[in-house]
Structure 1
Amino acid sequence: MSIEAISMEDKKQIIIDFLQKCNGYSEQMLVRYEEEAGADDAAAVLKAKQKIHDWTSYREFNIHAIGELNDGTLDAWF
């Protein structure tokens, strides 16, 4: 099957499914770093807090992208 044979809606759904899987992984990473943020080592706590920020930003970006895929904002990309 060629790439042209896949409908735009199917292409968008493939990307949405991938981003949702990425967000599932980011949730796991957030749990991990939230646990590490409770450490006694101040440097480890700061590192964990930065990772929490990074993974939260990543997840929020994906949520935003999924919204734009669903509302047609990114249709021109296809």
Structure 2
Amino acid sequence: MNMNPMMLMQLQQRLGIFQNDHPKVMPFIKAVGENAMQEGAVIAMKVTTADGKTIESNIKINANDVETMKMFMDMGKH
């Protein structure tokens, strides 16, 4: 995969803005990755739109998901 360095810099800047706007999200994701990302766990997601509509879904974690999360966490350490 070929990544545009300028796009990576913009993404890093946007991530910083996101973290400032939502300081609890990254610690939550880190805690999930360290403590709950195991095969058989279920991640449930719910979004309520500004007009009150609800969209919900969930996924049951499999071995591929665990490996992918490990890769993301390792990327964050470097």
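If helix-only ellipticity at 222 nm (-39500 (n - 2.57) for each DSSP H run of 4 or more, over all residues; to 500) comes out at -18000 when worked out from the coordinates, which of 1, 2 was used? Provide the component values of the computation, followed by the final result.
Values: 1: -27500; 2: -18000.
Source structure: 2.
Thinking only about Rg/Rh (Cα atoms, Kirkwood Rh), which of 1, 2 has the largest value?
Working: 1: 1.19; 2: 1.02.
Result for Rg/Rh (Cα atoms, Kirkwood Rh) over 1, 2: largest is 1.
Which one of 1, 2 has mean count of other Cβ atoms within 10 Å over residues 16-23, as calculated from the coordinates, equal to 9.9?
Details: 1: 14.0; 2: 9.9.
Considering all the candidates, the number was obtained from 2.
So if we calculate relative contact order in percent (Cα under 8 Å, 6 or more apart) for every structure here (1, 2), which label has the highest result?
Working: 1: 32; 2: 23.
Largest calculated value belongs to 1.
FYI, it's all coordinate maths here, none of it is from the lab. The structure presented is a predicted model; accordingly, all values stated were derived computationally and were not measured. Cβ atoms are built from the backbone, for glycine too; each structure is taken alone.
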